[in-house]
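**Student:** These notes open a run of structures that come right after.
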Structure 1
Amino acid sequence: MDFGLRAENAKLLDRVRAMIRDEVMPLEEEYEREINTGDRWQYTARQAEILEGLKAKAKAAGLWNFWLTDSEKGFGLSTVEYAYFAEEMGRTPLGAEVFNCSAPDTGNMEVFERYGTPKMKEEWLMPLLDGQIRSAYVMTEPNVASSDATNISMSCVRDGDHYVLNGEKWWISGAGDPRCKVYIVMVKTGGEDQPKHRRHSMIVVPAGLPGIEILRPMQVYGADDAPHGHMHMRFTDVRVPAENMLIGEGHGFEIAQGRLGPGRIHHCMRAIGQAESALEMMCKRSLEREAFGKPLALLGANFDIVAECRMEIEQARLLCLKAAWYMDQGDKRAAAPWISMIKTVAPRMALKVIDEATQLFGAQGISQDTSLASKWTHVRTLRFADGPDAVHRRQIARAELRKYTQMKI
């Protein structure tokens, strides 16, 4: 297994790392302060200036759309190589969008590229690739256990040359963004007479159609994550052209697995970047701050804490690279348990590192004066996104037990 970078891509990564350190991170605090200025669900002039200015610099430098792995439209990075880029971008909340590598857009762009019609690609994929608009992926529902996606119940009924959608969805990440122009929606089109994994479909829904109502932004540990947001939405008799159905009825799970696999790895890569950022903060703090006549690094078990954090980051990174390697081999079934492993391990590891860094900062660590509180909230939420830990552990155990039995597990 090769977990390395080709020489030209190592140089490319150095350029990304330098831009994040020198240009993106210095503007992070100012950008965050602007969120509480005026309407939280609109970008202030200064926010737009910061974000669009950084995006323009990245695009002009050719540092754009790295997520397009093994694609002639991108840099031809393997998933393993992209892991290193995502880790660097994960060090700052602005990183992914600056280089047009943000979720949920990356997964949605993959769907449009693989399954979209020429019209969809022209109308939605091209503006997304250019960073002109944002998108949302609409799947989870409030009234069913959505971790078992066969429970998804939003009604989608054919009526002439349209489909009519009715139901509620929530935790729709990015739907609060005023630049969000299109949704990819998981719906139920088949009845009980159909196999469980052929009852669902995905349909492309332009934002703002009559009958679409944003009920509220969901709060994550008391924060609404404006202006991005995770919205609770209601669809009432929403009429969508029949041509917007992806592939055809009954292909929802096929599309979902193609979309979610890479996305789960991307999340984990960025979580490792957040852990690295927290460890860096921890080390600097422990050397600069004194108590009882000594630097914090020399007190208590702080040597051991720093060492444990470094070892656990390295272990998680290697597991992430191995999962990425399996993705690169093209066998989704073989890659699945490895994706579930890293999806469980990486957020838990990052939470531990962030928590230890918070302890070293004392009360300041849980305040708005550092990024640690927002890092912790984001990573804790990641243990639910794209499947909760318990579901992924179930998949890992099933794969392991099948080695020893013919019994249906």
Structure 2
Amino acid sequence: MTFARVVRTAVRSLWANPMRTILTLLGMIIGVAAVIALMSLGSATTNNVTARIQGLGTNLLVITPGQSVQNGVSQGLGSAQTLTAADMTALQKLPDLSAVAPDASTRVQVVYGSTNYQTQAEGSTPDIFSVRNLTLASGRAFNLVEEQQAANVAVIGATAAQNIFGNTNPVGKTVWMNGLSFEIIGELASQGSSGATNNDDRVLIPLSTLQRRFTGVSNPSVIYASAVNGQRMTQAQQEVEMALRESHGLSFGQSDDFVITNQSTLLSTLQGVTQTLQQFLGGIAGISLLVGGIGIMNIMLVSVTERTREIGLRKAIGATRGAVLRQFLVESGLVGLLGGVLGIVVGGISTLVLGRVMNTTVAVNGNAVWLAFVVSVVVGVLFGVYPAVRASRLSPIHALRHE
């Protein structure tokens, strides 16, 4: 019997009980679709996390103060005011840093016309735009002269601009911040959120302006430093640590009174976590394929029982054990094949729907498609082996007597 004829016979056998075949296919379809959708979602999450962290700056090192202790109780990281203007001078001399930007912030009340809005005022130097990878949607950034003169100029974030000005271009408008007049000279392109922090809900002003007009504090609360390139991140971090220890007069054996966060290390850690999550989701979805395979075995065992006389007749007129074995393997493999194809369609649609529901870009993971398809076919064949072997071993005489 030719292979084409074996396939036609398999199709007729499966179609003889359409509802049973459809229900068996459904198990494989759900399994394949689940693998594709969940692995695509995990891949999109990994890419999103990577893009968000990279969007915070290029080759970024974040230096924050250490923790203070009051009455024997730690106040948490960042509670000690250990960073100074002298630290900035020391860091700017390091060869493996391309730019350094101090940063401090406070809450301000912004008034424009009848709109009264509270947001974060963040003060820094012009280098913050390159260090933090900030881009402008319109207008310009403040310059070194405006920083030195403590000018009342501001670059506004996308969310703050929308809430204060609506769809009107904010550049050139004058607002009142805590009772002081400020000119909006630029609008930042959207950066999105980092955990609970909305990077777009802020107003960026010169650090000197923040210190003189609002806080009266001369020390930065955090320092951002950009390494010359990604390959020198570790060396740059070591240089920063040594420079700050010298600046703070820390002797050998004393602990650092500051914390350095390496963006590349953070990125590597988060990517590892998200990839593990993606594999976990794929494994959970793979259980559905296993259940679908059990369904195939079940239907094939039932089929062997129902077609016992047919098998006996075939063997009586000359069909070999190999021919019977091949027939049932093709039938089970066909269920896996059809389940895989339909599962790919359902999985692709589910992925696009998930992207719309979550309001994010979720692309179908090509590797997940091939993996799910191959596994579905292999599962179909493997779970059909036992029923096929059982059918091929039936005695013609006993099979023909079967009722």
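Here, each number is a calculation from the coordinates, and none is a lab measurement. All values reported here derive from a predicted model rather than from experimental measurement. Cβ atoms are built from the backbone, for glycine too; each structure is taken alone.
**Student:** For Rg and Dmax of the Cα atoms in Å, the calculated result is 33.2, 104, so let me know which of 1, 2 that is.
**Tutor:** The structure behind it is 2.
**Student:** Now a separate question. Comparing distance in nm of label points 7 Å out along Cα→Cβ at positions 123 and 155 across 1, 2, which is largest?
**Tutor:** Between 1, 2, the highest calculated value is found for 1.
**Student:** Upon calculation of helix-only ellipticity at 222 nm (-39500 (n - 2.57) for each DSSP H run of 4 or more, over all residues; to 500) from the atomic coordinates, which of the structures 1, 2 produces -15000?
**Tutor:** 1
**Student:** Sticking with this one: Hey, relative contact order in percent (Cα under 8 Å, 6 or more apart) derived from one of 1, 2 reads 14; which structure? Show your work: numbers first, answer last.
**Tutor:** Working: 1: 14; 2: 28.
So the calculation was done on 1.
**Student:** Once distance in nm of label points 7 Å out along Cα→Cβ at positions 179 and 323 is calculated for every structure in 1, 2, which label goes with the largest value?
**Tutor:** Once distance in nm of label points 7 Å out along Cα→Cβ at positions 179 and 323 is tallied for 1, 2, the winner is 2.
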